[in-house]
1. Given structures P, Q, which gives the highest value for Kirkwood radius over Cα pairs in Å, for residues 174-325 alone?
2. Tell me which structure, out of P, Q, gives -0.22, -0.51, -0.63 once log10 I(q)/I(0) by the Debye sum over Cα atoms at q = 0.06, 0.09, 0.10 Å⁻¹ is calculated.
3. Please state which of the structures P, Q yields 16 when relative contact order in percent (Cα under 8 Å, 6 or more apart) is computed from it.
Structure P
């Protein structure tokens, strides 16, 4: 192992503490980097030069089905600050290693709006654009201004605006080109005052339990945090990666045909089409609360696959594929995983 103030480099590194499923796996090499300027130096080390590279945040959106014969890069750079204000917006910068929920809390302490609906999502700031994280009617794309990243193709740090990031529903160019980018920081454009999004199912009802003045952004964040704690298992207590499958989005004609067969199927209107509830599909395909050995479907939420303690990534993935096949047989729909499967 090699260690300095900005770098920890070790060989044959266990990854159980680097993935929220907490499945056993090992990386040939692991580097925790506190200074992005060291990235090209690390990648140029002779023993590492031709190995595959995997960039991890908190490991909350990845499933290891076996050991990783390559280099795992973990950005450990910290720091968040206000860069400036312009035309009613405030530009905030967060280094890649900052915990996402910590960032949400910090922006609320600065009296800024924009991240409140994304409270309690696990992961880091640097990982957030890869998945274009979203919850309770909001997505990162609504506030993302710039992503700073090391471009492995051109061997330089670049700045990409929101359009260049090609963000979609749980999608981005960073997800499409995983071997090219190492995100080093993000910049968000927030506001001191903005309309709050409280019409997502459950949010208004949760806010109604409070009394007094109209809700603030902090009230919304706290309400959503309570909802998430009730509905989703805590990765610190039971291994999981949150929602394992994307909610399918269908064009109106396909949805209409499906809805005629299953009128109780929940649906949400989006600009891209009719978004269905993957959790409902999984429940009604008969997988609610299913458990086999140490892997299963969370009894709290059918969209969450869990490791009860000694499950392997291969076992979790085998269960996920069985659920995919079952939903296809029942509804003619293919469920696409959210986490990256390795």
Structure Q
């Protein structure tokens, strides 16, 4: 019989511990097969560690934010990006970054139960994933359960009733809508191709408070290997204004920032509303593109009996204000993503038009 020594036992134990650690590390890595069907549970991707509802990012899952967010019935968003090992996005000055195959953009929509008291917790309603497959981007929504322990794939869309207390102490009710796959394509449409909207250089060009300290997001992405070709000097002024920070830009810059973020994914020559003639990218300097004294292509109830998209000095005679204010699904703009008026957004656009000469 072979004699078992203390050295042998120690060697075996160390080997077992190493193998267990390797298995544990492997199982904790982000789990994504771009050739497979979307996973049924959000937790199966391993984007987050610990309790899922805490949204603690896994290794190389990088949080990010944008200067002005798309309004979605007052939902807050927690955004993350992940790319496969050894890959990075390519710099693009105007459009969304050119992401490598396997990239996942992760956007969590949540409500603080009481915005005046963070200790009362939050409710995550859905998580949207944009996955860069070999031939296209694939959009999938995951709806969270009431226990906040898991989110499940939902391609047909859903509706959730949400109640919360806003910063002014007012009780707000929202019939929150989870989009179906076709609705995702409508907003993320650029020349009939589904593409990301948010991760553009001018939207990302801001500081973010990371776990290891505050840093400009573009510099952070470059530092961790997620962005190639970024030129800091070229982007000193390539920055979108924060619509609700008076220090970030003029009233016009902030109003146009709001309209680009909320409307220009459709209202641009390459978007799904290209026949409207209303083009709301901040780089467009043509007053008619912004609707100033422009008659709408289609009239009727959606015009509110007004004659022009924007009438300088007269917000109450401007179709733009009317459609941003209305909650009727046949009239409101944007068509998707909101069921109630964005009071602060409408006030901003009214102020801009009121001061327009």
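1. On the way: P: 18.5; Q: 17.7.
For this comparison of Kirkwood radius over Cα pairs in Å, for residues 174-325 alone, the top structure is P.
2. Values: P: -0.22, -0.51, -0.63; Q: -0.26, -0.56, -0.68.
It was calculated from structure P.
3. Working: P: 16; Q: 13.
Structure P accounts for this read-out.
Read-outs: derived from the displayed coordinates by stated rules, not from any lab. Keep in mind that this is a model prediction, so the values were computed, not measured.
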